[in-house]
Structure P
Amino acid sequence: MENFVESKTREHLEDIAEELDAYIRFFIKRKFDSFLVKPIVYSTLGNKKLRSSLLILIGELLGGNRDELLDIASAIELACSASLIHGDIINGLKMRNDKETVWAKYGVDVALLLSHIMVSAGVLIVARKGDWLAKFVIDAWRRASIGNYLDTLYKKEKLERSVSYDEIIGLKTGSLFEAACFIGAGVVSGIDAARAAGVYGYNIGCAYQVIDDLAGLSADKEESGSAKLLELEGKDDAWNYGFKLARLYLEQATFAVDSLSGFTEQDVEILKYVPVIVVKDLAKEGGSKFEDEVNSLLQNISKSQGSL
């Protein structure tokens with residue numbers, strides 16, 4: 001059962017995502033030629049918009065204006081949606097969120113070209129707030145692409161160099177969460193706040209991927225390279241090994257919140273509940289036993305920190 005603050009945090013995130021979902025349609029119509037609007041809007045429909053919602057949440061806590069942050073968050077959402085387009089093609093998924101994936105609806109050729117348009121447009125929009133922010137987005141896209149490249153090769157057992165589980169999930173998932181939080185803080189409070197927020201986002205992203213891999217393994221439907229590597233590194237006990245890693249990332253995300261408190265007069269404690277909400281929602285995909293294990297993990301972290 002969620003406590004009061006956790007419940008309010010969830011409601012706040014859902015409100016942000018709902019407003020962003022409505023705004024991004026207007027944003028796309030304003031930023032793109034008419035022949036691109038329909039497929040780009042379609043690519044964003046049904047997505048959780050977690051990373052872009054985090055951008056807005058952090059930006060507001062640091063004193064940013066919601067209206068200005070919506071534009072930047074929409075730009076980041078374009079990149080996040082593009083990454084899903086690529087992932088769906090690589091994994092051969094024809095359905096996502098109860099609708100056809102972009103490549104299944106429009107074809108692989110259109111989907112690939114569309115994703116390139118979306119990323120480049122998003123970077124250009126971020127660049128208006130500072131070249132250093134745009135460079136960070138580009139580098140995050142590079143790292144995420146390398147992570148997915150390594151993940152794909154590992155899945156096919158064609159990887160010619162050693163790679164760790166930490167490395168793969170940090171690249172393919174941590175990097176984009178990091179970028180969203182980095183940008184949210186950076187546009188409002190500058191480089192030092194951006195770095196602290198980036199650490200927060202990176203660790204949420206890694207915890208997200210660990211729980212996602214464990215949920216897939218628990219439900220016996222996970223085929224990603226990272227999940228295979230988790231099983232290998234965990235040897236005969238991937239379950240406990242994964243939970244130890246998840247705990248480490250969740251604790252690091254919580255510690256990063258304390259660093260952010262120095263950049264604002266507002267109470268940032270709400271950010272400590274975001275990782276909890278993220279992993280709880282993911283845990284539902286692994287079945288009731290897995291969900292119970294995740295809740296137990298979160299309770300143990302809460303007791304040890306005495307803050308949640």
Structure Q
Amino acid sequence: MSKNIFKYVGPEYLDRVIEFKDAITLKCSYPKDFNDPYEQFLTIDFKEEPGVLAFYAEVIGNIKQHPVTCFSSSPIALPMWAHYAKNLTGVAIEIDEAALASDFPESQFDDVIYRESPDPDLRDMLYRAHVIGKPRYLYFLQGGVFNAAYFTKAICWDYEKERRMVLSSEEVRVEDGMMLVDIPAGSIRSFICGPRASVETKAMALKKSLEFGCNYFELQIGKTSAIPYFINSSGDPFIFNFNCIEPASNFCISCKEPLEGNEKTCSWCQIDDDHKTEAASRNIFRVLQKLNMLEDYFDGMEDIGRGWKDGAL
């Protein structure tokens with residue numbers, strides 16, 4: 001089964017992304033312009049001896065810049081929704097990578113590897129090339145440095161679960177100073193709206209999904225699990241299976257949240273009036289409130305807390 005990838009888009013950019021009837025348009029950047037200031041910093045250790053660094057600069061020079069557009073391998077990475085889809089108000093676009101690769105045969109796809117330090121294997125290859133000097137070592141070194149430069153980031157970025165597409169200059173177009181790539185509608189599998197998306201954003205995404213003949217989902221924040229799920233326009237629940245989005249095999253018959261095991265109703269939806277009555281009877285704050293003692297209790301607890309803070313207790 002092919003693996004799908006996801007592009008997060010803020011609501012302020014959605015109209016430009018879905019402007020065309022037969023494609024979506026994504027912005028490309030050179031690695032030197034990425035938002036990570038240490039992009040291409042994890043190739044080799046730049047604290048090597050000056051002679052080794054001079055050889056590295058001679059052989060590698062400035063790493064050639066190719067257009068890159070970035071995706072995530074997950075549609076349920078909440079930090080991605082927060083950072084790249086404007087605090088869950090935007091859209092994630094699901095793309096079939098195999099179909100995309102077929103449309104762009106010159107492009108290279110790979111996962112980003114997150115590291116705390118440069119790859120020691122590259123250091124070994126650098127010293128082989130420097131000391132032995134055989135052409136094949138130089139060739140392998142160049143290939144290794146290119147791969148590390150384009151597909152390695154500092155570990156603090158690992159929440160992105162990033163997958164990159166490196167394009168040739170012939171596969172992009174330039175408009176208003178921006179490099180753009182048009183992704184054919186046949187590669188698009190779904191539009192996913194964030195749980196805080198506006199009515200207008202949802203309407204735009206739904207309309208485009210109908211034009212493209214692909215799925216439409218809305219991300220849902222559940223009550224029983226920290227893992228988000230999805231519903232389609234009919235309210236049917238779906239889950240992410242780490243390759244693509246698929247129908248949930250079991251879900252709460254009341255709220256539709258996916259469930260593990262054979263339960264038919266989630267714990268929250270099982271709460272009835274008897275549960276609520278018992279919970280209220282066990283809430284001592286209700287008793288204190290009834291006796292007009294609750295405010296005095298909180299004042300006393302705050303005095304104790306201040307005493308601990310001041311070292312008096």
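So if we calculate relative contact order in percent (Cα under 8 Å, 6 or more apart) for every structure here (P, Q), which label has the highest result? The maximum falls on structure Q. Once distance in nm of label points 7 Å out along Cα→Cβ at positions 79 and 191 is computed for every structure in P, Q, the highest value turns out to be that of Q.
Can you tell which of P, Q yields -10000 when helix-only ellipticity at 222 nm (-39500 (n - 2.57) for each DSSP H run of 4 or more, over all residues; to 500) is derived from it? The value was obtained from structure Q. To which of P, Q does the computed value 2.9 (distance in nm of label points 7 Å out along Cα→Cβ at positions 55 and 167) belong? Here the read-out was taken from P. Of the structures labelled P, Q, which one yields 19.6 when mean count of other Cβ atoms within 10 Å over residues 119-126 is computed from its coordinates? Checking each candidate, the match is P.
Comparing distance in nm of label points 7 Å out along Cα→Cβ at positions 87 and 175 across structures P, Q, the highest value is found for Q. When Cα Rg over 2.2 N^0.38 Å is calculated for each of structures P, Q, structure Q comes out greatest.
Throughout, read-outs are computed from the coordinates displayed, never taken from laboratory work. All values derive from a computational prediction rather than experimental measurement. Cβ atoms are built from the backbone, for glycine too; each structure is taken alone.
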